[in-house]
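Trainee: These are the structures in question, set out in turn.
What follows draws every value from the coordinates through simple rules; no lab data is involved. Please read all numbers here as calculations on a predicted model, not as lab measurements. Cβ atoms are built from the backbone, for glycine too; each structure is taken alone.
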Structure 1
Amino acid sequence: MSVFKMEHKNPEGLFSSKIFTQTITVSGHAKTIYIGGQNAANENGEIVGINDFELQARQVLKNIELALASENADFSHLIKLNIYLLTGCDPRIGLSVFQEYIADLSHPPLITVLFVSGFSRPDVLVEIDGIAAVEMDK
């Protein structure tokens, strides 16, 4: 059984950033966690922060954190996040909130940011899905 390893790289010739990594390789005895699209819904299904992008971003990241915790994982286990923003939202606001969550990480996840024309719930401004990996129980 091979040892779990997650290797983060910023290959030469590609831009290097404090908030994302360019490539991540997972090897060894790992469990993959797929996180479905999380919007700003609280535990009662109510959208938090209607018309407030910063509040919605905070709720979405809280939801991601709860999803990870349910699998004994945290933000350090993230491999990839897809961030969907309603057209017109300022990505710098969301990224500043995101930086609070990853401030202590030496290796941030891969991220893709996309603008979309709308979501299934009209009050939603942001949605994030992701992939994480943790060492498999022995």
Structure 2
Amino acid sequence: MNEQLLSKKNVVVTYYPQVNYIHIDWIGFQREQEIYDSGEEVLQIFQKLDCHKVLNDNRKVIGPWNKAAGWTQDYWFPEMIKAGLTHFAWVFPDNVFAELSANQAMPDTDIVHKFMDYNSAEQWLKTVTS
């Protein structure tokens, strides 16, 4: 059974044990401090799980969040990788400003794969092994 691990106005995190990944569903306009705080909470959750895969869903993100893009790329991703991240499926938003921010935050690593639709991202995560 799926387990909701975090629920805030800007993000919901759910663990899917049958396929062993966490789904991070970012919602609405993302304020800089909310990204830092929520990102830290996601990191703490990830560190406690025996899980190596993330489905990062930006389909519901509205507007830019570029002020936190550098932090995401330079701090959050390296910390997630230290915590065991091996596969990160990133579903990009339709919102052009949110997409620009996501592109800025995208690290230069083979761990992160960009997808324009949810089903392709989910299918990829189900086929890769940790």
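Trainee: Assuming 34 is relative contact order in percent (Cα under 8 Å, 6 or more apart) as calculated from a single structure, say which of 1, 2 it is.
Mentor: 1
Trainee: Another one. When mean count of other Cβ atoms within 10 Å over residues 39-46 is calculated, the result is 13.4; to which of the structures 1, 2 does this value belong?
Mentor: Derived from the structure labelled 1.
Trainee: If helix-only ellipticity at 222 nm (-39500 (n - 2.57) for each DSSP H run of 4 or more, over all residues; to 500) comes out at -10000 when worked out from the coordinates, which of 1, 2 was used?
Mentor: 2
Trainee: As an exercise: distance in nm of label points 7 Å out along Cα→Cβ at positions 55 and 87, calculated from one structure in 1, 2, equals 2.6. Which structure is it?
Mentor: 1
Trainee: Supply the structure label, taken from 1, 2, corresponding to distance in nm of label points 7 Å out along Cα→Cβ at positions 23 and 63 with the calculated value 3.3.
Mentor: Considering all the candidates, the number was obtained from 1.
Trainee: With semi-axes √(5λ) of the Cα gyration tensor in Å derived from the coordinates and found to be 27, 18, 12, which of 1, 2 does the value describe?
Mentor: Of the structures listed, the value fits 1.
Trainee: Can you rank 1, 2 by FRET efficiency 1/(1 + (r/R0)^6) of positions 103 and 119 (r between Cβ atoms, R0 = 30 Å, to 0.05) and just name the one with the largest value?
Mentor: For this comparison of FRET efficiency 1/(1 + (r/R0)^6) of positions 103 and 119 (r between Cβ atoms, R0 = 30 Å, to 0.05), the top structure is 2.
Trainee: If you don't mind, another one. For distance in nm of label points 7 Å out along Cα→Cβ at positions 15 and 111, the calculated result is 1.9, so let me know which of 1, 2 that is.
Mentor: Checking each candidate, the match is 2.
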